[in-house]
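Each in structure tokens, the structures are laid out below.
Please treat every number below as a calculation from the coordinates, not as lab data. Note that the coordinates shown come from a computational prediction; the quantities given were computed from them, not determined experimentally. Cβ atoms are built from the backbone, for glycine too; each structure is taken alone.
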Structure 1
Amino acid sequence: MTLQDRPHPFPPLVLIHGMLDTPSVFEPLKRQLAGRRYPLLIPRLPHRFGLTPIALQAALLGTHIDASFGQEQPIDLLGFSMGGVIARTWIQRLGGYRRTRRFISVGSPQQGTLTAGPWPRWPLAGIADLKTGSPLLAELNAHLATLVPVDCCSFYCEPDLMVMPAWRALLPIGPGKNLPVRYHHQLLTHPAALEALVDELLRP
């Protein structure tokens, strides 16, 4: 019997990368998981350096999920950086809450970030969606009923030059944990961060 043939207590896991990343950003996490979470879906989303609006990327994420697992299979989501806001948008605006068991936000500007402040809505719609008080984030934070059914948690670090100030990486629901790393991408590479993420992903 292979590892994939054995019974396991977890639903499929979907990993969503950030703006300047590709699915390969999750390779350290995949190695640390060592096959203990499967099946895995790591779609490539067309951030286009911030040109693509978050809502459009959320719709594309939903298309990938439905194509891989159908429309009813429960799933877990982990979103890194912009990927966490894309995942949250799919959960709250596109009905993903009906099938999402757990949502893990990692270094994602869920309350906006000062880093996005200088960038104009046109042509950088995706970055502008991450501004503090953007219409998208204001809507998500004003309608939390669709997030309440989901088991949520947030991981972040100080200092993080991508999410400023660092507390804005916290979801409005669920616990948050400040990881002992020095910069944004160490949230997916540093041994202490990987240990914390794997512990969460393997939590019953």
Structure 2
Amino acid sequence: MDVREALLEAAIKVFGESGIRGATTRRISEEAGVNEVTLFRHFRSKDDLIEAALSAYVKRIETPALPDVPVDPRAELLDWCRVHYRELYKRRSFIRKAMGEYEEHPGHCAQGMRASVRFADELADYLGRLRRAGLASGDWNDRAATNILLGAIFADAMGRDSMPERYPYSMRDGVDHYVDLLLSAIGARTATRPRGRTAS
């Protein structure tokens, strides 16, 4: 790993632990195993470093592609949503920290949320393809439907550990419930239905 990459990784780690204020250039350089002079040879300021680190971090977050030609909406959405949920849950502390910094550093928060916008675009496009393929029916808005599903997944991933009483079902069952509710709402025809699971 080269010095620039080490600094980006260190910035993400320290920011995730301590937020912007706690992510001093001294702490970041120590985490990267370099001195502050070296840090400032690569980045003009702490803000430049944090922005570059968040951009690099977001680019690494991926989910499998939703198919161009939908066949089985339930199976396709479950696969996609389960990966998306795992990524959110794994990064929940970091996401909370970025959102908590929004008032003072809206640019950094916006940079950190770019992956969420990308996923929403992908899902809205897929739902549009479902409708055009005749696999969903009714009068509904692609973006509103997208926000319903991604909002439920996001709330679960961010809130499950702090409000467990709100989630009396497993993570996996939660994703199944959210996908099934969305598919029902958009009049989607599915090849398979859940077996033996209830939304208790």
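Structures 1, 2 were shown, and mean count of other Cβ atoms within 10 Å over residues 56-63 at 15.0 was computed from 2. One of 1, 2 was used to compute Cα Rg over 2.2 N^0.38 Å, and the answer was 1.21. Which one was it? It must be structure 2, since only it matches. When FRET efficiency 1/(1 + (r/R0)^6) of positions 16 and 184 (r between Cβ atoms, R0 = 41 Å, to 0.05) is worked out for each of 1, 2, structure 1 gives the greatest result.
Suppose distance in nm of label points 7 Å out along Cα→Cβ at positions 96 and 120 works out to 3.0; of 1, 2, which structure was it derived from? Structure of origin is 1. Determine which structure produced the value 3, 13, 24, 27, 17, 10, 4, 1, 0 for P(r) over Cα pairs in 5 Å bins from 0, in percent, for residues 40-143 alone, calculated from the coordinates; the candidates are 1, 2. The value was obtained from structure 1. Have a look at 1, 2 and say which one yields -21500 for helix-only ellipticity at 222 nm (-39500 (n - 2.57) for each DSSP H run of 4 or more, over all residues; to 500), as calculated. Comparing all candidates, it corresponds to 2.
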